[in-house]
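Have a look at these structures, which come just after this line.
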Structure I
Amino acid sequence: MSFPFGFGGYRIAEGDATHEAALRHALERGVQLVDTSANYGDGASERLVGHFDVPAVVTKAGYSRSGSFPETSAIADGTWHCIHPDFLEDQLARSLERLRRTSIDTLLLHNPEYFLARAHHDGMAVADARDEFARRLRASFAWLEEQVQAGRIESYGISSNTFPGEAGDPDFVSLDVCLGCAADVAGDRHHFRWIQLPMNLVEHHAATTLNHRDGTYSVLDVARDAGIRVLINRPLNAIIGNDLIRLVTHPTPLHQPDPAIVEQRIHELERTEHDAMQVVLANTKLSPQQMTDVQEVFRCASALCSSWRSFQSLPHWNDVRSQYLDPRCDAALFMAGHSTDGTLVRTYAEGLSNVLDDISVLYASQENDSLEELRTSLADEFGLPLDTRLQHIALHALRCTVGVDTVLVGMRRPDYVDDVFATLNLPAVAIHRTTWMRVAAQLQRLSA
């Protein structure tokens with residue numbers, strides 16, 4: 001599989017026209033692999049993928065909404081984790097149905113390290129937990145080999161967030177141990193062929209942490225040595241502690257909004273908001289519930305007066321805007337046609353939409369500024385033009401890293417697809433651990 005980018009199916013769903021258009025566009029442009037999971041959108045991601053003729057589909061199983069299967073580990077209220085063959089059989093059957101396939105290219109065990117984390121939490125000795133983990137892997141792999149023979153899957157593997165972790169971490173998943181379990185089950189003819197793990201410009205540990213073979217190999221080294229194909233996830237989302245950093249240069253207009261003027265407009269909108277609500281409530285045909293709904297719609301400006309500067313980040317603002325503010329703005333426009341003064345209500349809704357756009361620009365500019373030194377230093381490190389966007393630096397670095405086969409990107413809109421493809425205009429070079437070690441040093445310098 002020569003194309004370096006795959007379509008990441010997290011947060012896509014059947015019935016979303018934008019997601020459907022994005023996947024179609026990606027496939028038309030040459031994307032050959034789509035990654036999804038049984039638990040993404042409770043199957044909605046797989047159902048969307050099932051509408052398309054995808055060259056290679058990777059899906060995953062491991063998360064359960066029921067603790068009724070054998071050997072489940074509780075990970076949160078209402079969520080369990082399991083890799084027992086009985087559970088995998090249930091999940092594979094459901095995935096095949098949702099994907100509209102009789103066979104899946106690759107089935108990955110999804111974050112099996114949850115067992116190790118739970119065992120550590122419950123006080124089990126690390127050595128005992130790892131022995132039990134290996135036993136469970138062998139049982140799962142034996143079942144997976146049977147599915148290969150039955151033609152239901154072509155290969156299997158593991159998706160784990162802790163492949164790049166420190167060898168001494170209680171929840172560390174060793175690729176060598178996984179390979180040993182596969183060999184125990186099926187010898188050198190096993191079909192353990194894939195791993196998936198997080199890596200990005202900040203979380204570079206898959207290349208820099210020597211956590212295998214007595215501290216002489218990274219997980220990428222082991223994968224390359226064993227001929228295991230590597231899928232990279234979260235290439236543009238770095239997690240540092242409890243913080244999410246989007247490794248993206250956001251497009252912004254040349255002329256930036258003035259925060260003081262934005263503040264003034266929000267207060268003006270608050271007054272208009274009250275008047276707009278009153279003209280909608282003047283509709284005598286409204287039921288008591290509809291009147292309550294109207295009051296809920298016309299409260300955006302008043303909420304923004306006290307909160308618009310206090311969002312943690314651009315992603316936080318975007319989530320609030322998409323889930324709370326934009327739907328109410330759309331509802332206000334709809335209500336304009338059912339009010340005694342439609343012009344006033346439309347003026348309010350359009351003014352609110354413009355203010356929301358300006359706030360988005362301010363947060364995007366703030367995020368760009370906070371990452372500018374990182375962007376320019378890494379562009380220089382990787383030998384790229386100094387005006388290269390951060391997302392292109394991030395994707396270029398990963399696709400050129402020795403040992404990486406496919407970088408999974410959440411291309412949920414057609415324009416995201418085109419932006420990813422722009423990375424291919426950068427000259428491909430081989431990037432080794434030594435370069436990533438220099439990146440690590442740059443990050444340490446910038447954070448000092």
Structure II
Amino acid sequence: MKSVPIVFAVIATSSCVTLSAEEGPTYCRDIAPLLNNNCVTCHRPGEVAPFSLRTYNDVRKHGRLIAAIVQAKIMPPWRPVAGYGEFLGERRLTEEQVALIKKWVQAGMPEGDRKELPEPPKFSSGWHLGNPDIVFTMPQPYHLPAEGADVLRNFVIPLELPEGKYIRAVEYRPSNRRIVHHAVLGMDRTGSGRTRDGADGLPGFPQASLAGVILPGNLGIWTPGWEPVPLPDGFAFPWPKGTDLILQLHLSPSGKPESEQSTVGIYLTDQPPSNFMVDIYMEDLRIDIPPGEKAYRTRDSVTLPVEVDVVGLYPHMHRLGKEVKVTARFPDGTEKILLWINDWNFNWQMYYQNVKPVRLPPYTELVMESVHDNSAENPNNPSVIPQRVEWGDQTHNEMSVVIAQVVPVNKSEGSMLWTMESERESEKGREREKKRERAANQRQR
């Protein structure tokens with residue numbers, strides 16, 4: 001199986017450093033502030049990046065690699081094409097920043113005066129959002145065999161909130177990033193998860209669709225490269241008594257026995273929500289990609305019956321994904337691209353929250369289009385010799401999904417939007433289950 005290693009991650013801001021003509025950049029004065037502000041969130045012990053950038057020796061050891069990768073724009077891991085949407089946490093190094101790093105490396109990576117070294121950033125017990133109000137860790141690990149099919153497993157988290165509290169953010173932390181393909185957090189008001197939990201002698205219960213019950217906004221999904229973001233101001237999530245949190249893990253065998261014991265942090269607020277989000281799913285379930293096909297196209301769309309604000313977008317594809325685009329086509333015939341990624345990277349899937357919500361008038365058509373490459377020239381193809389690839393949950397299958405998270409401008413119209421999406425999702429859910437059953441039957445033959 002081919003794999004694409006994550007070399008290193010940089011989180012970029014628009015800050016830059018100016019130098020006089022007589023001075024050259026030094027680590028203490030120029031490079032350390034840049035790395036502290038933009039890189040060490042990931043490049044520190046225990047995080048996703050493969051090496052630390054917290055000290056001069058750390059950085060000097062990898063300096064030439066950093067300069068080369070940044071100049072080649074392999075990093076930072078920011079996939080959207082510039083000019084199509086403005087998103088929180090944008091990670092683009094300016095040309096000035098890239099030139100500064102290159103100049104420092106070419107000068108021999110001088111350390112400079114340690115008196116100019118800034119205080120290192122402080123991180124709160126490994127949590128991106130600070131210490132959670134509630135922390136839940138799986139009581140026992142789930143053991144994954146070395147080989148075999150990917151596993152989708154659901155784990156029940158009994159969750160009771162204090163009176164008058166609402167959820168404003170959720171942060172998921174895997175214990176073993178090598179095997180967690182993605183995680184989905186959903187809510188179970190029925191108690192059915194409790195009755196199924198452990199019924200087969202293992203923690204949790206087998207695969208089950210969480211469509212329609214995934215937590216709203218950016219609370220409900222984690223993928224490699226994900227960084228948690230609280231819900232926007234004015235939004236929070238109520239949690240009725242007796243409701244369980246369901247953690248669904250998609251686990252991929254690594255070639256040796258592994259285990260996973262995840263942790264979930266819950267952040268609360270006492271401010272009730274002023275409105276609510278609706279997740280609009282666009283997904284093409286007809287995927288059937290012939291071997292060798294370099295530009296297999298998928299499409300799905302939905303016409304929104306009411307005026308909405310688009311808060312964020314979450315695209316999801318697997319290793320054959322090459323390009324994804326989300327377009328709003330307005331009733332007057334004009335259109336606007338909301339998100340365009342033309343260099344998809346499976347290792348860096350993210351939720352893209354708009355800096356300012358994008359307003360769409362009633363009867364706007366949202367269109368999701370994607371391109372997939374099933375050729376031998378695709379370095380991300382999991383098959384050395386390309387095989388037929390159909391829709392499916394497993395990594396060697398393919399998916400084409402965009403979740404648009406929207407808010408009705410007129411709160412009274414929210415029920416209309418919710419009803420429409422519930423009907424659409426119920427139909428797609430039935431189709432997914434049929435495909436899963438057919439795939440399971442084929443594996444048993």
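Since every read-out is calculated from the coordinates, none of them should be taken as a lab result. Because the structure is predicted, anything quoted here is derived from the model rather than measured. Cβ atoms are built from the backbone, for glycine too; each structure is taken alone.
At-a-glance table
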item	result
With FRET efficiency 1/(1 + (r/R0)^6) of positions 244 and 284 (r between Cβ atoms, R0 = 30 Å, to 0.05) derived as 0.05, matching label from I, II	I
Given 6.3 for distance in nm of label points 7 Å out along Cα→Cβ at positions 108 and 332, calculated: source structure among I, II	II
log10 I(q)/I(0) by the Debye sum over Cα atoms at q = 0.06, 0.13 Å⁻¹ from the coordinates reads -0.32, -1.21; which among I, II	I
Winner on FRET efficiency 1/(1 + (r/R0)^6) of positions 316 and 380 (r between Cβ atoms, R0 = 30 Å, to 0.05) once structures I, II are ranked, highest first	II
helix-only ellipticity at 222 nm (-39500 (n - 2.57) for each DSSP H run of 4 or more, over all residues; to 500) derived as -16000 - corresponding label from I, II	I
Parent structure of the calculated result 12.5, given that mean count of other Cβ atoms within 10 Å over residues 236-243 is the read-out and I, II the choices	I
